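Listed next: structures, encoded as structure tokens.
Rule-based calculations on the coordinates, nothing more; no lab input. As the structure is a computational prediction, the values presented were derived from the model and not from experiment. Cβ atoms are built from the backbone, for glycine too; each structure is taken alone.
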Structure P
Amino acid sequence: MTSSQSDISVNGLNLTVYGLHEYKRLPQSTPVAVMFALHGRLQNKSKMETISQVLCTLNNDKQQPGQRHLLVVTFDHMNHGSRLTDKKANFAWKEGKHENPSHAIDMWSMVHAGSRTVTELIDVLEYHLFGATHQPVEVWGCLGFSMGAHATFLAAANDPRIGVQISIVGTSDYLALMRARLQEGGFPEDYLPAAFCTMVQQHYDGLGDRLASKKVLMINGKEDQLVPGRFNDGLVPSFDVARENRDWARISVPHVGHAWCPAMFELSTAWCRQWMVSANDSFYLSLPSSGKL
């Protein structure tokens, strides 16, 4: 069954909220979990409709005591979709017929702004959805694809209210990714100014420690040449390896590049079922029902 879509304006942004109409038919005491779903570069919020609908199928499960109703919220990144003002700024240093010398700076602005937007929406969203006196949200989460995934690392690290993070073909080390692209593409070094790099690095210092209490799921395509999974290597040592497949997990999907695949939908749904909709301490992340990754 397709979940409802409610279009509302908050903080000057056009949001789509999935699953809201269904919630309003439930007892007012029903707790809520909210997942923000952030799209990739050169996309818009409509590209997150499929994952939003898939996640909302969790609301079809038989209601258990304390089970939360899941809402998924999407919005257009800065300079994307309904907010587009400069199309060139969304392209890479060289991408087809397009060239954008300020790519690293432009995309960083979008990544950082996306992470801040999530926090600013958490500040006020309950009032817009439920009224001035009803605050039913117990868990906040953020999921992103590509550029949206880059933003989820910062959002989860910087906002103590965000407890769940899912990164799809994203990186937790923006500068390492950009430096590799610079070297591999033979681009001028001034495409990554020293002062800019110093500023960005400050946002990533202590990232692992700031994510230590979060339920982090990282999924990358093993054949991804645009955002290779190795650009999450630096984060792993700061996590407790003994917790693998408990409250954090890192999965590389074979035969998949920089794209969605069925396993990503299944794994993301399992992660949300565990850490957003229910709370089962015996949880162990299993492979997709197809038996293949």
Structure Q
Amino acid sequence: MNSDDLGCFVHIADATSLSGAARATGTSKSSLSRALLRLENIIGAKLFERSPQALRLTEAGRMLLPYARRVMDDLNEAKAALDNVTGQPRGVLRINAAMTFALGLVAPMLPDFLKRFPEIHVHFDTENRFVDIAREDVDVAIRIGTMPNSDLIACKLGQIALWPCASPAYLAQRGAPDTPADLASHVLFGWTAQPAIWRFQDMQKREHSVSVPDGSVVPEPAVLQVLLEHGAGIGRLPDFLARPAIERGTLIRLLPTFTTETVEAHAVYAAHRSLSSRIRVFIDALRAHLSQNSE
């Protein structure tokens, strides 16, 4: 029984379709179909029931799936152990990050990283969707904010400050705020439709808060940046995204003498997978990059 065919079976079961498994693995549907057929011929039973909506596991498929997962987990553990013994990170590194953090946080450090580790090949998924790291082919994901309790292991990368920014054109028309309270008279953009409060701390450690009124919502910071650069109003951007725009002169950081809120960035991987050397060196490089570009 071929371990590659078992892996294809697990991916098809997780995706409940050949097309979904093909997207998740970067493998053609025909290759997955042939792998499934070989496995069914060896077992002597159908593993899926076909329907127009999805593939459903047969009784034989349901019995095989936990054993197939165990085999694939054991192989991943063995590969990780060998990586650590040889000391040379190699192989495919599958990364997942939302578009903003892919563009502003991960992509800038990848060229140097790949030069340092030429035997690592990156597969970079930037889809803004929920990714089940434990079940999908993702080695490490970048997550922002408080981490919920789960079976995932989260390595803290650092703090990301949220800077209020606006374009020179907007400020020339509306004036720049001198205090957080002045923001109330401006056009503010939020990240969610829920009521939000922007918090600040002055140099005397006094707290200031501003309620963001119901208005325009742009949940993707990379998109919000474009709106702000074109004079739409004021919004908060992650520091790593705002800094290059400020250096170019397309945005101005507001209230720079006030300390703003921060969020935590984490690199996350599944607990049932060993921390292979390629994941470890990637996390170390990303942590160093974030530290170099923080306030």
Legend entry - helix-only ellipticity at 222 nm (-39500 (n - 2.57) for each DSSP H run of 4 or more, over all residues; to 500) from the coordinates reads -9500; which among P, Q: P
Legend entry - Structure with the greatest value (metric distance in nm of label points 7 Å out along Cα→Cβ at positions 78 and 166, set P, Q): Q
Inset, instruction - Work out the source of 21.2 here, i.e. which of P, Q gives that when mean count of other Cβ atoms within 10 Å over residues 94-101 is computed. - result: Q
Legend entry - Origin of the derived value 4.9 (distance in nm of label points 7 Å out along Cα→Cβ at positions 22 and 254; candidates P, Q): Q
Inset, instruction - Check the numbers for mean projected area of the Cα convex hull in nm² across P, Q and tell me which is largest. - result: Q
Legend entry - If relative contact order in percent (Cα under 8 Å, 6 or more apart) is computed and equals 16, the structure in P, Q: P
